[in-house]
1. For structures P, Q, which has the highest computed value of Rg/Rh (Cα atoms, Kirkwood Rh)?
2. P, Q: which one has distance in nm of label points 7 Å out along Cα→Cβ at positions 81 and 105, as calculated, at 2.7?
3. Can you spot which of P, Q the value 0.20 was calculated from, given it is FRET efficiency 1/(1 + (r/R0)^6) of positions 41 and 161 (r between Cβ atoms, R0 = 30 Å, to 0.05)?
4. Computing P(r) over Cα pairs in 10 Å bins from 0, in percent, for residues 33-120 alone gives 12, 27, 26, 18, 13, 4 for which of P, Q?
5. With helix-only ellipticity at 222 nm (-39500 (n - 2.57) for each DSSP H run of 4 or more, over all residues; to 500) derived from the coordinates and found to be -500, which of P, Q does the value describe?
6. Supply the structure label, taken from P, Q, corresponding to mean count of other Cβ atoms within 10 Å over residues 17-24 with the calculated value 16.4.
7. Looking at structures P, Q, which one was distance in nm of label points 7 Å out along Cα→Cβ at positions 185 and 225 calculated from, given that it came out as 2.8?
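Read the figures in this text as sums done on the coordinates, not as results from a lab. Fair warning: this is a prediction, and the values are worked out from it, not measured in the lab. Cβ atoms are built from the backbone, for glycine too; each structure is taken alone.
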Structure P
Amino acid sequence: MARLAADEVRLAGGGPHAVGIWPAANRLPANILRFYVLFSEPAEAVFDRAQLRLITATGALVPDAFLMLNEELWSPDGRRLTVLMEPGRIKRGMGSDLTHEPALVPGRSYRLEVATGGQVFFKVFGVLPPAMEPLLETQWHVSWPPAGSRQPLEVAFDRVMDNAIMADEVQVQGPDGVRLAGSQAMTDDSRRLVFRPVNRWEEADYRLVLSRRFEDVCGNRLGEALDHLLAARQRSRGGLLIFRPLW
């Protein structure tokens, strides 16, 4: 199999250009739902879907990999584009002709390429087997910080998580039930959440609150897998982890 080059930016011009792609992990499940392309400045007015390509390790274009929309999905500031994978290339039972073969095959490598502003930015990644199970808190490892410190609260997940959803649907609450001031980020493998508080932890009860919209990169939520039989009666739910820092 041909070896794909590492992620890189080729400089050749100005204007808005891609500066990052989420998830940052270099190995992603075959049934990933979406990618996020981050731009240096608002790019909605200049971006065209033809500038986005998914390429195999042999250099072949993967056809119809992305869902075609009448309007692209941009963040309010115009600097983050949400790119949805074509559902017919992910979910089971959507069809049997060639257009419904998987876009991503486990064990293979791909390059997601974005050409904007006279530059080409691309992300190289390998493909893991699909993630088909609901999220479950007991599968995570939580590192609780000690009282009196500003050490981070860390949550290591059992799979690749969705960076944007993680930022919007997770919060740490203080003893008063108010969202705690601090910085929250995912590590480069998109599997670990790190929260750093502004103030020192007290010896009191804190809450890590997860909304019902909290999900991994494949759309699996707490209590509900995206690709499940209706007879299974799965239902998404919120999550709550309570912890008390000790001296």
Structure Q
Amino acid sequence: MIIKIVRITLIVAGFLSLANMYLLLRVSNPTAGFLVQALLSVVLICYGIFFSKIPNFVHIISATGCVVLFVFVVFLFSYGNISNATGEEDVVIVLGAGVIEDRITRPLARRLDQALYFWQENPHVTIVVTGGLGSRATITEAEAMFLYLAARGVPPANILLEDTSTSTYENLRFANELYNLSALNVVVISNDFHMFRAVQTARRVGYENVARIGAHTSWYSIPVNYLREVLAVVNFLVRR
């Protein structure tokens, strides 16, 4: 009976994961996380179907892998949701994310809202928005971010643009090359799942004083974003 429940749970989880991925693809730009989630969904379904025929040592390895993955995700979540910005920083760097045509996606809007809240409390700061032209966009991420913040009261003079980058590393590197930010007190803003890698990348690029503010991730996009980020962090650490 227990085995039957486990099998059904795995199969249902796999199909729900596929449905979640399909719905997200309609409102988000595709990333490697979608491929990872698709593969994991198929593995869950197959694992459930053939559960009784799988050797015990495979079950042990699978369970161990799930525990390690869970701990990794909890670490990224905890790190990303604990802000250490003091309000004494000079610059806020908002890392780019998806833009569809000229519309800000929800993850990016949440990053920008955090920057807006921080600026309202600390109007002396300069906000640097970063990101080039995405595959589904008609304007650069930086330009879309600029328009979003300006429409909500941030003076254009307080917003600087870096509009050619295509990755986290380039966001931070190009912003520093344009505006010489590395010696300043900087706050990096991204979504919570991305925060650890963003801060470590900033330090690698040469930023001396880096604080962080993580933006909340919607519950339904947690699987694809955290799966992708786990792989990205492993790659980041391996290529150190």
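1. On the way: P: 1.00; Q: 1.04.
Max of Rg/Rh (Cα atoms, Kirkwood Rh): Q.
2. Details: P: 2.7; Q: 2.2.
Here the read-out was taken from P.
3. Q
4. Values: P: 15, 46, 30, 9, 0; Q: 12, 27, 26, 18, 13, 4.
The correct label is Q.
5. Numbers: P: -500; Q: -18500.
Computing helix-only ellipticity at 222 nm (-39500 (n - 2.57) for each DSSP H run of 4 or more, over all residues; to 500) on every structure in P, Q gives -500 only for P.
6. Working: P: 20.8; Q: 16.4.
Derived from Q, not from the others.
7. Numbers: P: 3.4; Q: 2.8.
This value belongs to structure Q.
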